[in-house]
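No value in this document is a laboratory result; all are computed from the given coordinates. Just so we're clear, the structure is a prediction, and the values are computed from it rather than from any experiment. Cβ atoms are built from the backbone, for glycine too; each structure is taken alone.
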Structure I
C-alpha cells in the first residue's frame, strides 16, 4: 500500500493537468507528462511524448476558446509499486455559458508512474460519457459536476 503522500502527489498531478488545461497552457500541460507518454483526447485525437503533447495542444489553444474542465476524482489506486491509476469524471462549461453541458461529460483515466521520486502521467485518456440507456446515471453525473462547478465559482 503506497503512502498517503503518494496519493496526494497523484491527485496534485491530475489537478496540475486540469489547471493547465483551464489556463490554456500547453507547456504547463506537457510538463505533467513523461517524455514518452500518450494522451487520447475526447475526440479520439492522440499525441505522444511531452513535446508532442505540447505541439498538439498549442495550436488548439491558439485557434479557439476551449471550455474549462470541472472534475471529480472518483478513485486513486496503486496496482504496482510506483504506478497509479486515477479515475475521474469531467464536465465542461462552454465559453459564454453558465452551466455544465451534459453532451460533453467525460470519464478521464490517468496512469501515472513514479520515477526518480517524481510522478508523471504516462497515459491520459478522456472518453465521452454517453452512458447509452443509463439516463439516471447520466443525470447523477451531470448533477455532481454541476455541484463541482458551483463550488469552484
Structure II
C-alpha cells in the first residue's frame, strides 16, 4: 500500500501558525480533494477540529496519541492512503511513508507547527513529479518517493 504524506507548507517549513488554525492560505485545496477522493485519510484530532469543510468521499481515520501507526495501517484495505496532518501525526507515521506530496507556499510564518516536530530519524527523497497548483503565483506540488536504505 502507498502511504502518502500530503501537506501545504510555508516557505519556512510550517504547516500552520498554531494548532487551532483553520488553513485558508493554501492554494492546493482543489488538488488535495482530487488526490484524496475515495481514499482513506489519516489525521490527528487537532487537524480534525480545524477542517473548514467535511471530507466527503473519504474514510476518515482519526488517530490519538496512544494509537499505534503500524496497527492502524494494517487495518486499511486500500491501494493507498493519505496522512493529512498534523505535525505529530506526520512524525509518528514517518517510518511508513512511501511518498510525500508537498506544496510549498510563498509565505513565511516565522514560527508555528513544523512539518515533523521531534523527528528522530530522517529519510531520503527522490522527486517523482511536479504538479502545477497555481500558475499566477507559480505554486507547485512536489511529489517525492521515499528512498529507503536497503539492508544487506
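Annotations for the structure displayed:
- If relative contact order in percent (Cα under 8 Å, 6 or more apart) is computed and equals 21, the structure in I, II: I
- Which entry (I, II) yields the derived value -12000 for helix-only ellipticity at 222 nm (-39500 (n - 2.57) for each DSSP H run of 4 or more, over all residues; to 500): I
- Each of structures I, II was scored by distance in nm of label points 7 Å out along Cα→Cβ at positions 15 and 71; the highest score is held by II.
- Value 3.5, calculated as distance in nm of label points 7 Å out along Cα→Cβ at positions 23 and 143, assigned to which of I, II: I
- A value of 18.2 for mean count of other Cβ atoms within 10 Å over residues 103-110, calculated from one of I, II, originates in structure I.
- When distance in nm of label points 7 Å out along Cα→Cβ at positions 79 and 111 is calculated for each of I, II, the greatest value falls to II.
- Label whose coordinates, when Cα extents along the principal axes in Å, for residues 7-86 alone is calculated, return 39, 27, 21 (choices I, II): I
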